[in-house]
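What follows is a set of structures to go through.
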Structure 1
Amino acid sequence: MIKRRTFIQGAALMAGSGLLHTPWAQAASGGRLLYGYPPGAAGDQLANAMLPLLAAGGGPRYDLQIVEGRNTRLASLQAKAAPADGSTLLQVLSSSFTLQPHIYKKLDFDPLKDFEPIATLGDVTYALSLGPVVPTTVTSVPSFFAWLRDNPEYRNIGVSIYGTLGHLALRILTRKSDVPLRGQPYKGTAAMLSDLNDQSLAAAFSVASNFSDKNAHKDLRPIAITSRERLKYWPDVPTLYEQGFTDLDITGWFGWFAPAGTPAAVTGPLRERIKGMQASAPFAAVQERLLMVHGSTDPLQIAARVRDESARYAKLLENYSLGKIE
């Protein structure tokens, strides 16, 4: 056991040598993880599961801080303005960095210039899920469209947050269908799930795990996902691509970013702690519960992905007329 006197003497020596004042030592003392989506969905579940794992592996002890407003943009703006010392990280669902720059006339931040990529925590697909108001005999997109033709009062399709990839998927689906679908954006996922469950909404697009029975939504039935390949956790749920919607190959991801200028003495050790976390059995269990796959701590790879997906979605937005808003 370390005696109190010995500990104090050691701390004094470290302070005298400057070890307690290194950028990593200061960052490791803790801080906040900002996230722009309202609670009650996959993102805050992910953060609340990851942060204790990160701290247990020798990483900083961040506290999750939900920052609602401006369709997730307020959190990004606060993170951009935060000190670049490792005390503040930003969690994003990828659409905040790859889709929203092409939707808003004035974004007030640049995803690549104003932020330093730290890690992606996993890829997610979006799902089109039906609520209990739709008969269980409806099991595919074509049969859902046939049902809607007889029940046009349910043509509103929920999307959680305007400007997400689920919103883009709905716009593509609408243009490719013979049914006048109409998007119904929500300020968060919880209210959308509530409307599905109480039968005032027939269907919705959201991150797949928001419809998982592991998240207590047993009455919601996914009939299609947006990724090109089937989800390994849901081998029986077909893709929209398989059902004839060949422009629908959309995959999102959750990522952590630091303000631009955060020193490598902070970001390097932080990535190593996250890499260790990602190799752990508890992390694998969280990924399975949230239906996530992959993950990267390579900043160049993450930045390239942001650029590539941003360019691809810009073309899709132009093709499907999802116009810019203030």
Structure 2
Amino acid sequence: MVISNNDFFCKGYTWGFYSGSGAYSTPQAERSMERLASDGLNWICIPVNCFQEAYHSLNIFAKFGRTQSDDEVRFAIRKAKKLGLKVCLKPMVDCLDGVWRARINFPPEKQKMWETWFRNYTLFMCHYAAIAEQEGCEMLCTGCEMAGMDSQAARCVTMIEEVRKVYHGLIMHNVNHGDEMRFPWLTAVDVIGISAYYPCTTPADRSLTAMKAVWDAQVEKLEKVHEHYGKPVMFAEIGMRSISGCSQYPWEFRYDPGEKPDEQEQADFYEAAISSSFDKPWFRGYFWWDWKAVIPEEEKAHENHDFTCYGKKAEQVMKEWYKKIDR
């Protein structure tokens, strides 16, 4: 199904990130997706995890035990379709040396290494683009928080052109917050996705009122992004852990044994972000981060202090908004 970039709104969530091989095609994963879909979703983002050895490596590969097989990916897409969800397929590359994928880069004297890297990345992306095309995915994400790659404008445009030969749905490219205006070549994609981990409180004030004020101002800035590129904008990633103070640094994923759980702060983050953005005509919605492919019994959900909203106060906030947003 091909849709235009003017007639959709993603009431979505990212599902199954880093699940590892074997997880997507299990009864537990089906139950997890069913539970997520019941929250009023109309879209789901399904990631695929692939790797390179280090930030300066040239080869991109699937890894046994950690990469979802093609059959599993197809199974998850088909399950989502059965649930009435539109699908964004999100192939992702991470570095096994632990360096953030945004740091993938090569020194000035070795810029020709980009040619080899982009050849491999394009093959990687076109492989999943073909799966997205065959399975009828409505959207494909061509990169996530990859500032080094995104600085190679001509090569990125060529990569997008190659992908479009294989895939005919919407192409979304995901840049990190702070990078929204850095890459002029983003006019080549259909939707500009942002990892919207914007700090929205201070130690002195973590109230919902404070969050809303910051989010209102941030959304005004994002309208300038839309005007700059002439493209709709969405939050390709957004969220925070259910930990006190995390609204000051929503991107933080590392565990600290001294952390204090706080479901209300996470719920207020959801409320502020959605209420500030859902009705903007240039805005195309959310893929919240992230819902696990295998979830525990609901009475144990509160033991999880990660990004997921499953079984927490934030889930109810999202559900109420998703079921009343008519876009």
Structure 3
Amino acid sequence: MLINCYYYAPHNHSLLADHLDWDLELMAKLGTDIVSVCVAESHLRNWHGPRLQRVVNRIHAHGMKAHAVPNRWAGLVAGWMDGFGDFTVDHPETRIQDAQGRIKPNCERPSCVNHPLVRAHFEQTLDQLLTEFDFDGLIWDEPHGSDPCFCRYCNSQRDTASAQSWYRSRFATFLDQCSQYAKCQRQDLVVSVFVQPDQDDLLRQLLQTQHIDYIGSDGHIRSEDHLMHRMKVTIFEAYTKYYPQLRAAGKKTLFLLEAQRHRDEDLDDYLVNLERAFALPMDHLMYYFCAQEMLTPAREKIFVEATWKAVSTLKGRGR
């Protein structure tokens, strides 16, 4: 089993080198193989770049691999930061359209994968990411490929198939081809993707891909009847739903154990479910180093230390 720490975006914060090393040393001690950080399009061009390179270098210095999580690229993937990247702002003509040719009011502002500017943008950004930064892998985070598009590029290619199913197939092909392109830049690159637990059709399309190494989903570590201020399905529901499909298709499995958005009142339920969540068999497990919204320092300390203890129990499992 690969153990992957989702570290979000340390290069965006005022993080002293000693503090960065403290975190990374602990991750390595827990048995972490990979540290994943979000990379927005702008991070490759501005003052974030040197900070990002320092993070990648320090990850390697502690004996772990570094994976990039593309953040909001053309509105087609999720990631850490909300909002929109430069491409989305500069190229509104690439956004998905409805049957009347109007730009859809989708909150993610996704571009159409069939627009030639989008493919060119992804390839150029991947070139820069993989030539200027020493990343070992890519993770496509919750691709935004659910809504069909009716732009002229889609209308000229689509046959009589369902617009929604056809577009999702094209979306999965786009991710697969981008993954292939990235691997041409670095042959040992590891590529992963996890979809939202309600994206059944997109997952089925991704099962047909050839250049993505790990596929899966995410879900909150919580009881089914425990309500949070913002929540996804539980990791147990997502796992039960998708794990058999992934295994039947011969795909390596990836699950992100969602520990984001937990507040003080969620701690007790989180602790009840923590051991069971980390015991789920899979090929690639992602965990958050520290990602919650607790206000009470004592409860936050309990939360993160319990998580780190659970991670440490994975060392050597299934290797």
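Here, each number is a calculation from the coordinates, and none is a lab measurement. The structure displayed is predicted, hence computed values, not measured ones. Cβ atoms are built from the backbone, for glycine too; each structure is taken alone.
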27 is what came out when relative contact order in percent (Cα under 8 Å, 6 or more apart) was calculated for one structure; which of 1, 2, 3 is it? 1
Given 2.4 as the derived value for distance in nm of label points 7 Å out along Cα→Cβ at positions 53 and 181, which of the supplied structures 1, 2, 3 does it correspond to? 3
